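Just below sit the structures, each encoded as structure tokens.
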Structure 1
Amino acid sequence: MADVLPFAGTRFNTKEHPLNLGNMLSPPFDAVSPEEQKQLHELDKYNVVRLSCGFQAPGDDDSNNPYTRAAETYREWKAQNLLVDEQRKCFYVYEYEFSLPGSRKRYKRRGFLALVKLQDYRSGKIRAHEMTYEAPRMDRLYLLKASNVNAEPIVALYKDEAHEVDQILHKAVDPKPQEEVKDSQGGIHRLWLLHKKEPILAINQAMKNLRLYIADGTDRYETALAYRDEMRENTGRRDGRQPYDFCLMYLNNVDDPAITTKAVHRVLARDLGIDVDVDEVIEDIEEFFDVKEFKLDLAHLDKATETVQKHLEIKKDCKAQFVMALPGGRAFELRLKKKAALDEMIEAEFMSELVKSQDVTILHRFIIARGWIGNPEVELDEDDIIYNRDITETLDLIKRRKGCVAFLMNPIEKERVLEIAENGELMPQNSTYFHPKVLSGMVLRDLNVGFG
């Protein structure tokens, strides 16, 4: 189902310049906090964050803004021979070796970078699993139009139970990679250039039988679709063989044990707490939830984090559970009752039981919409919610009263994510966080350079 092609990538020229490639890598733009954005800019003057996530400045206008500065920086780096285009078309095999926080165990995640032909969702060949916000899509569209560069690969998973693609990749690459660098967090990144005709054709053929599931970068994929449609309208070229008909993707077998999911916690904006009576909220929620109130010591965030983790531990036969935390330290464990009727909680005629049963759906459609806000039809926008993956950081936001309430939750299993995508359904925005992130900077894709 997937049309996957080799391409001539653009890479940092570490052979001719004394560049520390490990310091030039960056997470994707939507995983970079303002603090990390500043740190990455300071880490190395050639960090790829300057191409993907630049700063806004006073006086920015249509001719001088983060997008035009990124495009100018990219042109300068190419003019200085800091970035060079590959002279042959390749698949780029990319391996990331890492440890989880607090553990010495090492994991290796291996996939490959390729060009993938863009497909509308209705084709069924490429599937998303969550909704997106308009603001990030427009942000990426402005950047793409200004720079004509895919600086960050979209990450897609595929089901290959026979590991056919993995075996081809394993046999095709040499033991020694072309690049091996360590990043500032101790992770090791390895890159092989696969340019031999036989394995390229074998991978291309094997991938034609596989559907792709977007794990990271749904907004960037939808941006690529919008750009494609705009370019087709402007040029009249709709043959499916133009640079804008393809996007840069990192492809990975979903069976890779190194791929995990993390929870994405929610903090509601302060104005959503105006005139909210918490006791009334709890009274409404208790129709379907067992509620246990407890106290969080927000003066000691480490201790508060441990307390939340204990209340989030999955109990036997538990369908869904959350921690609701308020400024001041008042908190509640919310555990869905065994006999709770999802159809009564969530009135959505065309939503499957599978999607209704997911924690994130229950949180948004019942606890937040009906319980906290009191309006099941409400649709929150990006400014209404702060998303955070770290329990301690989320509690700190509440401690500093950056929001009116925090909802902490457990992650969704990656198997459920693919099952939902397979059904063609979408969960709320930021339902998942696949870990580890594929860092940007190892290989870029210039739309002006030949491909396929």
Structure 2
Amino acid sequence: MFACIFAPDLNAEMSLADFAYRFSPLVEETQPNIVVIDVDGCEVLFGSAYQLATEIVQQSKQSKRAGGLDSKVNVALAANPDAAFHAAVCLQGITFVAPNEELTCLGEFPLEALHYRLVDVDQKRSEEIFETLKLWGVRTFHDFALLPVTGVSERLGPEGIRLQQLASGKTERHLRLKQSPPVFASSLELEHPITEIEPLSFIFARLLNQICASLNAYALATNELLVRMKLENHSTHERNLMLPYPMRDHKVFLKLLLLDTEMHPPQSAVQAIAINCEPVKPRVLQNGLFIPLAPAPDKLELTLARLAKLVGEKNIGFPVLLDTNRPDAFSIKRFVLTTTAPSKRRKTSANRQLPIGNQQCIGFRMFRPPLRAVVESANGWPRQISAWGKQRSVYGKVVNLAGPWRTSGDWWRDDNWSREEWDVALDCGQDRQALYRIYRELSSGTWFVEGNYD
């Protein structure tokens, strides 16, 4: 059994399909103001089919705030969805079309009321068929249904047969169901506040299972999770979990959320939890036959999350040089998957760099940490250097030098810096020399050996 709802005076801001979802989960939106629903099984909630139609009419008269349409509707019940459609459009109020008696109800409808798009006939072809029927003296659904099927097929083709079945109320088709927009969010309000991580993990697992099921149903993934917790002290605790690549494994999500919650616990007991995610296309990776497999991205992310819990989030990532003259100035940036392909620039003779002459580059090896040194000076110039560390030692007489280069900065901060640097050549014996860089902190006067040149 099918029910068609027709709202001729429907406000453009209201959705008739959303209103119809209250009575059946199977809804076809034929037109913005016409929907057809499957009411089989709805008698458990609303009683008979006629009682369901009465309930639809009464709720449609209610205001929008009360969940109604604030307008009158026509409702038709029939065993055929197309018969219910024509009855709701052409008749007022509630109409019940008995099975196998469709033509008795639809027979007097004019031929112009036949909705040809229900049987996939285009407008131009339908106008030609209707013009031919008028020349034959056919004016109503009843007249069209009484024509011999063989003659209609020979003169009007398969489109004419489909239109004749539509006029007779004998079409057989499935509803073109309107898919509700996917929701990738889940929330739960708790009966009692939660203060411990173990019961909170069960709530996380339940919500994440629902979200991942929706992602799998639409073949999507996510690279961002937004967790919002309503606390007992009427505040809100929010955490935004950014993932390096799209994934949809609820077990990985649960472990990441628990580690993040342990690092950033809420300030009060949790009363409600809501988790939202941004759906994206999953990452497709083709492995090579002769390339060794890399670690699984989800396992790598879990390892990084555990390390972040141990050493802090600011100490996990890759180093990025800062735009400053401060020595060894860098910051730690989080690992992020780059999805944009690098731009290919065409090389020309104008931007091609060629070697000039017989240039040679000298490598520099930095000592971590720098070696604290004792420097003997004469007239402000280093003459003798002695420095020892756990793995290396540097000592010798300065036979050549360059410098000093004085730099300073960040005078407004507590960790300001000021130093002078020298490049020195030390006599290592047997006519051998070694090049080192040394510097002195001007604030304390302490000398250090920073590294050597290869």
Structure 3
Amino acid sequence: MSAACPRCGLRLDEARLPVCPRCLLEADIPPALLGDAIELHEVIGQGGMGTVHRAHHLRLDRPVAVKFLAEPLAAQPEFAERLRREARALARLRHPGIVGVHDYGEQDGRGYIVMEYVDGQPLSRLLPLPPARARAIAVEVLDALACAHAEGLVHRDVKPANVLIDVDGRARLTDFGLARPLAGWTLTTAGRVAGTPQYMAPELLQGAPPDPRQDVYSMGALIYEMLAGRPPAGDFAPLPQPFDRIVRKALAPDPSRRYADAAEMRADLLEAGATDGAALPPEERAWLRAVALVQTLATAVALWAFLASITPKVIGPHDVQPLIMLGAQHLADGRVVSRARFEVWPTLAAVAAVVVALGAQGWLRRHFREAGLDLRAPERSVPAARAVFACGVVSVAVYAARRILDPGGGSLASPYVPIVGGLIELACLYLAWLAFLDARRTGRALTREVPLWAGLGLALVPPVRDLALYLASWTP
């Protein structure tokens, strides 16, 4: 006996199949629930230890990641304890570069960890990387490891697959399943060494106790792979400096010859890249200077438009424009004094210059991001800031010398001093933009660059003082 599906009209043989297969396949299947608060979705990661699901915490209304221990391992006490240990290790750490943990539990005999969800991908999928990008990621991972070392915890499984790069390009260290404290509980199995051999320190392969220098060794292997696209093996090919020196020290077979911990290695990596030449290749530095020059010219045009608008001038009675003039004063001869006004063409020129400057800055930011040249080193000072300060000192010195040596302005050189001063002001403006663009690229807060603001303040003294004196003494 056959009938039609009331929903889609498909002819059915009710004796063989009482439900419509088409509608059954199209029906919404509710997601699985973990407990009464976590909604499980698709698998986003899988390894020998288990699987990681994207999930949604219903009570907190936020995305999370749930790591399950693999079924064949769930019955083995060693692996169940390793998962609990990872949850406890992550719970101890509070760092933006370490994936946080929210909860730990068991369901149907399988342990699981509820972790922070990181929207991104493993570092292993992005290799190799440009030197500047590799250095930035290494600094972020070392910063996370330094936090773990400060808490007395050694990761022992640092590798590209355990570093996540989120959508904002930040590195996040994860998978503390093999982590061990420098003192406290231990977990070993005779004849078994856990981890990935090509990233493990030689002494760790021999069962040595946890030591921060084991993570240093792994970081040396990770940096090498970020640059070369493969882990180091044997007498590996040299890297560009300063990476080669740092990596070889981190990979020293003798632990006493390595960095003492992640913090020391990070400090050396930052110091080695503190110069502009190390931070940017010469051709990229040229683009940075070119965009800084465009910003300088746009600022100069904007300042010219501003000065043209606030400089008093006498105009004819037919040139009066009441809607765009301020402080208009009529003279006895019929002319009009305009104290300030909206200068159409200078203002339009300033707007056009600013639009070009913004476009150039946006292009440069996109180029640096796509080329992996965002350094992300907020501790690194901006060299151009000190140059701005020096330029400001020179500007004030030249202005003071002119006022002291030639107060009346009667010497032959006096008319040319303002030209020299203007060039100094432009140079100071260019260096300030160079510092701003460099700080944006490295994530350096400009509030920390005291020389920059001091230099700009000094550079403003001569023009602001002369402008104030001119406006105060101007008469029609």
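Given a computed value of 66, 50, 48 for Cα extents along the principal axes in Å, which structure among 1, 2, 3 does it belong to? Intermediate values should be presented prior to the final figure.
Working: 1: 66, 50, 48; 2: 122, 66, 44; 3: 108, 77, 37.
Label of the source structure: 1.
Starting from the value 0.00: which structure in 1, 2, 3 was FRET efficiency 1/(1 + (r/R0)^6) of positions 141 and 397 (r between Cβ atoms, R0 = 41 Å, to 0.05) calculated from?
Details: 1: 0.90; 2: 0.00; 3: 0.30.
It traces back to 2.
Read the figures in this text as sums done on the coordinates, not as results from a lab. Since the model is a prediction, treat every value here as computed from it, not as a measurement. Cβ atoms are built from the backbone, for glycine too; each structure is taken alone.
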